[in-house]
Structure 1
Amino acid sequence: MTKVTNVVVAGLGGQGVLRGTDILADVALRAGYDVKKSEIKGMSQRGGSVTGDVRFGGQVFSPMVAAGEADFLLVLEPTQVAPQQHMLRPGGVLITPDAVRADQLPSRKTLNVALLGALSAHLPMTEEQWLAALRAGFAENFFAGNRQAFLTGREAQKQASPNLK
């Protein structure tokens, strides 16, 4: 892949935006891509807006996604769609909490990982690479629940978009 893929993850402090970008960057590295990552924490300790950019491809020069260039905008909190919508390129993919059913998740705290699962259905990394990054990103006692959330999100996205593999 020579094209650079741009992903913006947005939410509120404490929702797992930073952990989500760490996992996404890790899986892209595991898949052999050049990866750059940037975070804007803002008022994260007070429940304020938090964003993380992950860019990966053959060669990436900057960690920041420019406005209007995100291929994917993954939003953990619906109130953050409007303030971040300008980041998405025309034809880009918006992934919101509506992509998964909350009652199918092992815990509300796994929403970020479930939405990574939804995102994963659009990206070229293998399920095994994703699960390895999840295993590395969480303590062993949290892996099973996060694995379940990831697979739930991945399957929900595949069912919603049958043209995905």
Structure 2
Amino acid sequence: MSLVGIVANDIDFKNIRKAFSKKDISKSVSIIEINENNIKNIRNIYFETLFFCKEINFSNVELSYLDKICENVSYLVINSDFNLHIPPLISESCTVITFGLNQKATVTVSSISENGFVLSLQQNITKHNKKIKEMEEKSIRTKNTNNFKLYKILVEYIIKIIYEV
């Protein structure tokens, strides 16, 4: 089973986990919240993928734990709309994926309306099974297009890209 660490606000993580638990992919991937309360206890866990979904307010000690976690990740996924701590010790084999409303992000949204938006994968990504997910655009219909909903959908989409067979 692949472990995905998510640095997010508590409520955002709970909503991501709730939506994620309804997906078939949840049988092969476990998501774990990483926060200032648990980082000391999970610093030696091997996460294959690590998401940064919020600005980080960790102490220097907690940042050193986070840097240790990042040394072995295969995928580092960063919300490019925030000024985030980027770990200095990621391996050369690590794939960095950015997401957000920023039009230069790897995965972004555009044409936001009250009925949905266009999700764009702007560069090819090598998946967990070594297959390539090619660039694409998808129309997503949703009743709510607030930023939280958009970010949650982007996180789910990226997990699906990486781990779906």
Structure 3
Amino acid sequence: MEHYTRSALAVLALLLLQTTFVPFLSIGGFLPDPLLLWVVYVAIRRGQMEATITGFLVGLLQDAVSMQFFGLSALTKTIAGFVAGYFFNDNNTEQTLGSYRFLTILFLSSFVHNIVYYGIFLQGIQDSVFSTMIGFSLATSLYTVVVGVFPMFTFVRKYRFSQSL
């Protein structure tokens, strides 16, 4: 039960961070997604089922706060949690979190998340939907991966410290 309490507090802190501080980090209109970073972390740490449920709940909470396209973030974060959950390996959790594999999984799940998100969100625009969707998805995914480097370095230090004991 303590795990779920800490997880809920982390999600609330990340949601507060995403709604207050992250908009100031906008580069060309693209923003990183710290909540997606959390969903990928849960997928690597706990597995596919918990990541899928976490993705849905985090996305639903994000939809309730943003009031932009209700249900879209819940759908896409559920899919991202499901995709990231394929890389769960109980024996290599610490190694995965502290290596480039974490960034690769983050990029892949973020790209799938953004393809679905922008594929639905951009329906009805006059431009080429496919090229716009790919461009937005790549830019947002790369930005999320750049932000994901910071927690990865934290896990590297933690993993190396635990190996030296």
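Which one of 1, 2, 3 has distance in nm of label points 7 Å out along Cα→Cβ at positions 21 and 61, as calculated from the coordinates, equal to 2.1? Don't skip to the end; give the middle numbers.
Numbers: 1: 2.1; 2: 3.2; 3: 1.6.
Answer by label: 1.
Match the computed value -11500 of helix-only ellipticity at 222 nm (-39500 (n - 2.57) for each DSSP H run of 4 or more, over all residues; to 500) to one of the structures 1, 2, 3, and report its label. Before the final figure, lay out the partial values.
On the way: 1: -11500; 2: -8000; 3: -26500.
Only structure 1 yields this read-out.
No value in this document is a laboratory result; all are computed from the given coordinates. If you're wondering where the values come from, they're calculated on a predicted model, not measured in any experiment. Cβ atoms are built from the backbone, for glycine too; each structure is taken alone.
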